[in-house]
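The following blocks contain the structures, represented as structure tokens.
What follows draws every value from the coordinates through simple rules; no lab data is involved. Keep in mind the model is a prediction, meaning the values are calculated, not measured. Cβ atoms are built from the backbone, for glycine too; each structure is taken alone.
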Structure P
Amino acid sequence: MPHRLDPLLRPRSVAVVGASEDNDAMGEWSLKNLLKGGYEGDIYPVNPRYDEVQGVKCYSYLADLPEPPDLVMFAVSDRWLEKVLDDAIRAGARAAVIMSTLYLDDDAPPLLRDRVAQKIRDAGLVVCGANGMGFYNVRDRVWGCGFDSSDHEGPGNVALISHSGSGMSGLIDSEQRLRINLAVSTGNELDATMDEYLDFALDLPETRAVGLFIETARNPEGFRAALEKAVAKQIPIVAIKVGRTRKSAELAVSHSGAMAGDDATYEALFDRYGVQRVRDMDELATALILFAEWPRIGPGGLVTLHDSGGERQLMVDLAEEAGVPLTELGAEAVAELESVLDPELPAVNPLDAWSRGGPNSSDQMADSLAAMMKDPGTAIGAVVQDRAPYGKVYRGYIEYMQRGHSASDKPVALVAARQGTGHDKIAVTSTAAGFPVLDGVPSFLRAVRALFDYRDYQDRQDGAPPEIESPPGSIEPGEMGALRFLSGCGLPVVPVTPVSEESQAVASGFPVVLKTAAAGIAHKSDVGGVALNIATQEQLTNAYRDMAQRLGPEALMAPMAEEGVEMMLGMRTDPQFGPVVLIGFGGVYAETLKDVAFALPPFTVTHARRCVDRLQLRPMLDGQRGQPPADIDAFCDAAARFSVMVDALRDEIREIDVNPIIVHESGCTIVDALVVSRL
């Protein structure tokens, strides 16, 4: 089926405006890369200075071409770009690559970037850029990049789509073990956006994994649709997300809004669609290699083979830090190891299998790995040993991996304890054969964690979110209105009585709580607007008099909720992706603790439980120092119902703060809430 990006990424003909013989110029590399990549269509260099460029007939102007070009690559300065863009549109071009920044020192409004963007929209041109480095469609032999390039053999099995030009070329040109199928530097996306390239990459039959270097999603709906497509096709996505800003939370009213910056939305988005987030380029490359070269990971943890006791101990520390489970070997594997190992070596994972260095030491290492790989609790194996001098790979290490895989049919990698190199041909060929040779234990462990997390994501069976009562038609102002609204949605809310004069401050039972209902006070405890554990009528009267004198006569009275753990639910509206739900520990220290997880609504009770289990203070819910355990199931049910409500009212509500919701031994109770409508 034709794709909108076909004229750009699969053009039948390419014109290079500004093609040249000047060494290392954009015009030289734009043409050179097309030739180097083996482009099979028609190539039209355009430059009035030449009759021939790099052995190819050159034309003076785009109007002189024998046919309208599908794609035009602009290798000219911004001073000339607007003119040649007009020429390309008149010549009937369908797509363009703009690598320049579109900035003129003496420009005047409308600025060059805005003028170019308008021309692109008016002409319906498909454009990569501007301010990028172009693309490599390696599988179709179209190298639309105007910068220095290494060799790329196709077809590969990894797509890389990057808002950063260096994030693309700096990775694919320095790592031969990463077999690139499609790589795109999207630039500032005057036209084609990251989601479109992702959609295109997911349709390539060779694509096994996709890497993203994200600054922001300029087409949020399209981005979510592309991520959903990746889930349906079971193609893993690994992402670096830069720019962990809080700019969208600066004007927030609620605790929820203040704690959920822009990055929180992407955290929830990635969790929803199984995107594996990494921190740097090393982790990105390693994770992509493993996802692309290995089949889907089975159940179990990691086993590692070492020739150093110290590095074995280091593996234990680093694996715990990375959250990677190390397999606890069963009795059968332990017995087999004890029959192979020298007696002074403990038969445990991670395993140091090198002691005396005798003539059978290599067989001992290989047999030890095979024994661990066969254990039913093993999903992945790794030979973690240092490289040979000059970054070379000992062939014996490759044999260890092959023996371990043959014994178990499970994936295994070779990992250098210190950074190695991909320039040893064995490292490249072994990786392409399914036995990755990798560098650096921390980046390897982060990649393994991504593999395990993606496996677990694919195994989820959550069912459907709960159904809730129809939300009330309107939201009354203040806490009373918020609590009535939440109660009307079927959430567990404490019964509240409004009080506006001293004679109304009468309780039928104690203890009670009294709170100010003065308008404009978002956080009552900050101004002394909450009186807890009022045990007598006299205390209640005195508390009301004090509060009325300081904050005004409007107040709320409610029975004290049963003791428990203070949690919170919240919602804020992301300008790109809409509502985001917060689940975490609450109370007056909510913003100090910031122990929250984020999720896109609506979600299930099971998903709410996963969010709770990720919280750092999670053990508090199990009961501490003789306290009974909290009813986590009740809280998770309330969270899921809250998420359904939030999703249903996404166009009406900007923020919600349910804090605290007290989770006690049997059930949970919302005792305070703030709802900020969009009106």
Structure Q
Amino acid sequence: MVNKLKDPGQTGQNKTTRLIFLLIIIIYTFILYGNTLNNRYSLDDYIIQGKSGQLVKEGIASIGDIFTTTYTSKITKDGPEKSYGYRPLVRTVFAIEYSLFGLNPRIGHLINVIIYLLMVLVLYQVLRRFFRDYSIWFPFVIILLFIAHPVHTEVVASLKNRDEMLSMLFSLLTLQMLLKYADRNRVIFLLIGLLSYILAFLAKPTALTFWFVFPLTLYFFTNMKWKKIGIIFGLLTIMIVIGGMMPFWFLERTRNFTMVENPLYFADSIWYILGTGMYSLGYYFKILLIPHPLLYYYGYNMIPLVNLGNIWVILSIIFHLGILFIAIWKFREKHVISYAILFYLFTIAMYSNIVQPAPGIIAERFLLIPSLGFVIVLAWLIFKLFKAKPKSSVNKGASIFFTLILTAVVLVPYSYKTINRNVHWYSDLTLYRADMKYLDNSVKAHDLMGTTIMRKVEIELSKQVNVAKFLMPDIEKAINHFQRAVEIWPGHASSWKNIAMIYNHPRIAEHLIASGDTSTAVFYKRKAISSFRRALEIEPEDGKALFNLGLTYENMGMIDSAAYYYERCIAFNPDIINPRSRLADLNFMMGNEQKAIRLNMEIIRLDPLEALPYVSFGNYFMMKGDTLKAVESYEEAALRNTRPEVFSFLGQYFLEKGDMEKAKIYREKYLEAVQPRQ
């Protein structure tokens, strides 16, 4: 019977009930996120598996270097080094994982789920301390709502976002230790708490969001005097300097922000900053209230650049001023609603785009911490709706019964959305396809979708069969996505270059010519040229666009134009090899042999291990009829891991000369070189 259901606080069996609660929490977490174990790497997981994750791939031996380098350090093909962030703790975790299991996405996702579970368990202990005089059901309902909220799928399903969970985990441990210090007055708890906060920063600097949470919590849930709270706040501030800021005093950082990430990086109007910031806060609350659709990226122009006159901005201002008023009104009585609101406002402020522009403008991972404030209020409202008293160890059975029924009503759609969303994170392509219908105004989303389609196309085109005609529909889709990106923002040079690279793709051109469609082949070349030029209008010194525009002109037989763009590329990017090599070959063809030799010698000085100049010398000698010197040059190229054709030529040459030993060596090198293409 309903009226026989009693709060466990009345039964004297709280210990058993809490053990059952812990078991439910563990099982529920794995039910919700167990399906992520089937997922591959996706989106920014390249930080683990790509070039920028090279230190991770060196395993435990790389830990020393990890603590002395930035989080993302890489050299792009045509640009300077990009170096930003400092998250050595999470990189160390990845390095240990790689040492033990290699690149294994299933293990990686399992570790993410375990870290999320550990974070949840620590949070539950903190909530039990917060509400130790409350109904035992209150922290339990809060933690279930927190576990299930779909907005957390990004941090759990994306391996890269392990840093967010580790940062929150150690921040919560800090909070737990500060509460123990307040309760028991033992300095050891304070010291452990301060150390935990440094670890939180070493996972990710988002630990800064807890800066005001610590004194806020000590005020609401302890009897600690303001003076002592102030001292602790000062110590925490020192930890912020040590763990969060000091590393950047000796680490060089380079990061160029773009309009695609956030137009507020370039906004000089305070009204647009405030307007877009309040719009962002309103959007965040909307996602918490109705977590659909969930999107892997927002950016320009998903969130508009607006001023304070926008209707949604006005509504957001009214709402946030309203909840702030409630928080202040209930502050002196230390009401749980006041704490939850202030917790939410303090932790979301860092991502409001008012303090500083946030990458992507909006990101669901930024709601991991603020969502706690939201679910506390939600749990409190659920209790109040059925006249259950959160701040009481005694509640009538019917009130708790219906409270749990309504909680279950909320948890069912939350759970369905979470489990379903995890499936979307299976791979880049599944994620992009799931979200694309909601991201038509996102430049980055279209650029990523087009890039992913072309990556798949490139794999097929690399095969030793003519598959281009079967891939034309996918190629057209990729072009359409890039074109939509530049429709939204004509200043997106990357999409213009991607369009040009597709139109200039040699295998696609081969297919068009082989099928007799020469008019389309010519049209593609012209589109490539116009697209490269649009990219260069935006970024005049871009090496990729300059080189490939020169290559396009060369393929069309327009040698003077090709040479002009190669020379421009070298002038703006003096360390790039390919334009020098192409320019050298053009000069040789035009009879300027001395300049060709000089350019190749420059390449040798720039990179003694580069094979291209020796291939060129071999070609020059062959064209002059000096086969012996050509072979000598080709063999020098072969020592530098050259292209397969060189190995093939040398193998055939020595076979004809009867040198079977060398013929076999070069034949094996040829087979080894072409193997990845098959």
Structure R
Amino acid sequence: MNRPLFAATAALLLAAGCTAVEERIDRMALVERHAPRTTRIDTLASFTVGNGGFAFTADVTGLQSFPELYAHGVPLGTQSDWGWHSFANPENYRHEETLRDYDFGRGRTERYATQPKEGRGAGAADWYRVNPHRLHLGTIGFDGLDPDSLRDIDQQLDLWQGTIRSAFTVGGTRVEVTTVCDPSVDRIAARIRSTRRLPVVIRFAYPTGGHSDDGCDWTKEELHDTELVASEPRGATLRRTIDGTVYYVRLAWEGTASIARRSRNAFVLTPEDDEWALAAHFTPSNDETAIREAMAGEEELEPIEVAALPIADVEARSAAHWQQFWEQGAAVDLSRATDPRAAELERRIVLSQYLLAVQCAGDTPPQETGLTYNSWFGKFHLEMIFWHQAQFALWGHPELLERSLAWYHLAAPTAREIARRQGFEGLRWMKMTDPSAMEAPSKTGSFLIWQQPHLIYLAELLYRARPSGELLETYGDLVEETAAFMYDFADYDAEHDRYVLRGIIPAQETLRAAETVNPPFELAYWHYALGVAQQWRERRGLERRAGWDELRRKLSPLAEADGLYLAAETAPQTYRDIRFTSDHMAVLAALGVLPQSPLLDPATMHRTLDWVCANWNWNKTWGWDYPTTAMCAVRLGEPEKAIDAILMENRTNTYLPNGHNYQDARLRCYLPGNGGLLTTVALMCAGWDGCTVENPGFPKNGKWEVRWEGLQPLP
């Protein structure tokens, strides 16, 4: 044995976080054994390529040939961080018309954007809930194909290289397509091989403004326009105008092809070669200075030079990017486990890593359906950012977390104004919003509060993954002002010498804002996040804030009855009311998502966990409820319950062949479930600060041999 080499290897593995000194995990083998494959049209099995802030979802042809067919499956979206649209506002609705005063007993009224039932307020609320919304940027697919004519379908998503490889036969002729996304810019590329020389159509739809749909209204051609503003032998530029939204699609191809207008909003590219390649670069108007200047004041638009683009460069960049992603991040190998559920858990882990890197690593927080299709009018929900993004820091990709975390700087002025409008100090982060950080009117979302500490938790995870003084200065003021709001929001109850939380809808959204006092997760989160904010002050050389420490000492204890923690202090002293056994079992997040707090008793939480597992209305849950339950079980030393929870057979814990967490006919993908899974697995493997148990989330029954590298423990 080469002992120096062995010692060096052992040190490397220990530094990587392996549970034992052994050979390094074969990353390629791990990833490739879960590359999804399909041999038939399955509208829930579409595959996506993307770069975190831009994504392109394809059907079995490797392009988007059948958007209408897939509209009610996992739709064929082309979406980006920057692609947003608002309908016209002919009634001149103003956001302040959605505001209503509420009295939560703080000696003043507070103004929230809600949903009045009548009058201009109702109209304004409807308009601001829909606008702005994320935009479907365009479909690119084979022209005139009949899905019933396809034979011998064979499609695979090559996770290692970020490539969709598709093959099918039509009319006796084989067609082969490889599809990739540029990791640096919002561009997709496809290489096509077939003697049939199928034309490709680039189609554009008008937005729907729907709550949950593909965002494509194909019936309103007259309301938007697509112009061919430049054409060269191997390229063209299209300018899209939809109401006040303008963006460009720059096409480039290799081989001989011609472009022609099919209709007002469709162009057909017809190849003359058996093998050719196409690239489409989607870009906002303010990102192409040359185009903007060339367009200004021109009636007759001059041709614009379309830079030659070797498609092979895009393919090579994609392959290098994804290989680096898999090799530099964390990995969990369950191939030696004998529990029959191990292979499925490993599949979910690998596919979730890919999907979150493709869908949720952009410049703004992601929506719950990512960049695949619109949910909640295409807006993102800040209470979900923890489930989307925490896993990046835990799985060795803190740089992907920081992309969206930086958005909080841009949003801070709006968050400060919202807090001031309601009479509070600091920054108030709202639930449902858009890149502007405006408060979307909602009878529920405007009163949620558990998104408030997320900025502090995520900044702390980022610091733990990459500690530096520069990072402390970058996010220190955001942490400070976020905590300042939390301190001001808690009310002092002089009669009982304690602080309470009220005037909120908790994470378990079946409770009402006017009635709810001291929900357990929020109390524990206030205690944890204000403690972290104090640590950040000390790291920056500042003194602790005495008021914050006093609030933490005097926070109300978690309410309990009959040996169980309640959904809130004001909840009935029983769980018989279905309102308190449906939706999120957020009580369990108080120990699981969060570390042990002096506010709670582990034995009482243990009884609560057992009761929830046995009695909860699991048909009224969401994808992140299974991770929540599992994380609580892990921290309580119940690995069997953790495995049972994370792999529970239930509709909302279904993972499709492409890895998406299916919820129901409305939400066919739900990325908080994927992110929650990865966060839970990190806890199951790497544990938490002070944990001395190896792989604490896996049963010690001889059936779970777990190997992992690069994971970070939770606080």
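Some points to look at:
- Mean projected area of the Cα convex hull in nm² - highest-scoring structure of P, Q, R: P
- Which of P, Q, R yields 5.2 [distance in nm of label points 7 Å out along Cα→Cβ at positions 65 and 369, calculated]: P
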